[in-house]
Structure I
Amino acid sequence: MSLPTAFWDSSALIPLFAAQTQTERVSQFFAKYRIAVWWSTAVEIVSGLTRVERMGEIDHDEFLVGKQLAQTVAATWVSIRPSERIAAEACSLFEAHPLSAADALQLAAALEWCEGKPHGNVFLTFDKRLREAAGLAGFTLE
């Protein structure tokens, strides 16, 4: 039996690749859902891993292991590619939500992924503003 797919923000993925307070919870998500992401998630993950290494939360070897694991997982996920439609949707999201450009693009990609029907589709994030906007858009949040 195939697992259902959820849309994952990088904040929900980084704890898979570097030990953090949310790692246990994210591991449960990983056992429950396949991964759909927006096209630049791999870049965001390396950025996040670099940040936690610089903050001293992981050492360089843990960074390298996390980066390799992220590349392995990335080979299995669904990636939503950029498009003019996603850019237009992201622009419209600013009128309703206080999002950064990257978060608006991410939410727009999630809406593209679910073909504009967020009800019943799961969006995973630990970013407060993005989580609120995804919930208001109609996604199921965990």
Structure II
Amino acid sequence: MNANDATLTALATAQTGSTVADTAPNAPANPSFDLILHAVAGSGLGSSGAPYTLTISAIDLTTLTQPWPARTLHQAFDPAHGWALSGNGPHYQCTQTFPITLPGNAPGGPLAGHALQYVATLVTPGAQIASIRHSNPFVLV
């Protein structure tokens, strides 16, 4: 990896508290699930404190709508936002888990049986670094 570059490497849904990707993350009948994001940054960028914007949004593939508002997070390449030296190289890595609560705080409801997908972007000021990653489609129960 280039010392001054960063990229999102994975975006996956999982059952709450798990790190294993799951295509039915709220099964059998949970009101929430986790979204797990992985990213890497080069040795010159990973602890630089440089700012970036992380935007995460969901798309309901069944209705082609946005089921809940996008999250826009203003973060920086620093330990406070999860950036740490990788154990297998001079680059930095970051893993963040975002708890997702279903509308109505209950399983079922209007999204039961719908296929959804997440999209995340990481963009620095001036867009010198821009990365996009999407999750595999998943279904809510």
Structure III
Amino acid sequence: MQRILVVANQTLGGEHLIAEVRARLSHGPCQFHVLVPASPPPEHATWTEGEATAMAKRNLAQALETFRRLGAKADGEVGDEQPLAAIGDVLRDQEFDEIIISTLPPGISRWLGQDLVSRVDRAFAIPVTHVVGEAEPTPNGS
């Protein structure tokens, strides 16, 4: 069974990512591990670590529900606010065949501004797929 690490936060529920999950499932059995870095909310000038973690937990729960509705075996966790560190933490304990990183578009994405996709590709000997989506609305409509 192929094991896939999905790294996303604001774009977790997007059609772009759902299409990737469906594509992997169409090729055979897969297990997805969803990693949501507890990044600070972009719309807030001030925030607490607790707020970032709570938002990441909500995003994770919604993503796991969506993945499972698609028929995927999925679990996940909230990780460090720095996505590269969060990925490294997960890879110390688990092995994956592929990493899918979902970001906001260039110019909006902090992760692309940090060159995350290239840095992950260089740091770990695992194929990396990058998908671009839009931010999903939060439960309060913002």
Handout entry: Comparison of I, II, III by distance in nm of label points 7 Å out along Cα→Cβ at positions 15 and 127 - largest value held by
Key = II
Fill in the blank from the handout: Re Cα extents along the principal axes in Å: value 41, 37, 25 computed from one entry in I, II, III; matching entry is structure I
Exercise for the section: Name the one structure among I, II, III that helix-only ellipticity at 222 nm (-39500 (n - 2.57) for each DSSP H run of 4 or more, over all residues; to 500) of 0 was derived from. Expected result: II
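Throughout, read-outs are computed from the coordinates displayed, never taken from laboratory work. It should be emphasised that the depicted structure is a prediction, and the values quoted were computed from it without experimental measurement. Cβ atoms are built from the backbone, for glycine too; each structure is taken alone.
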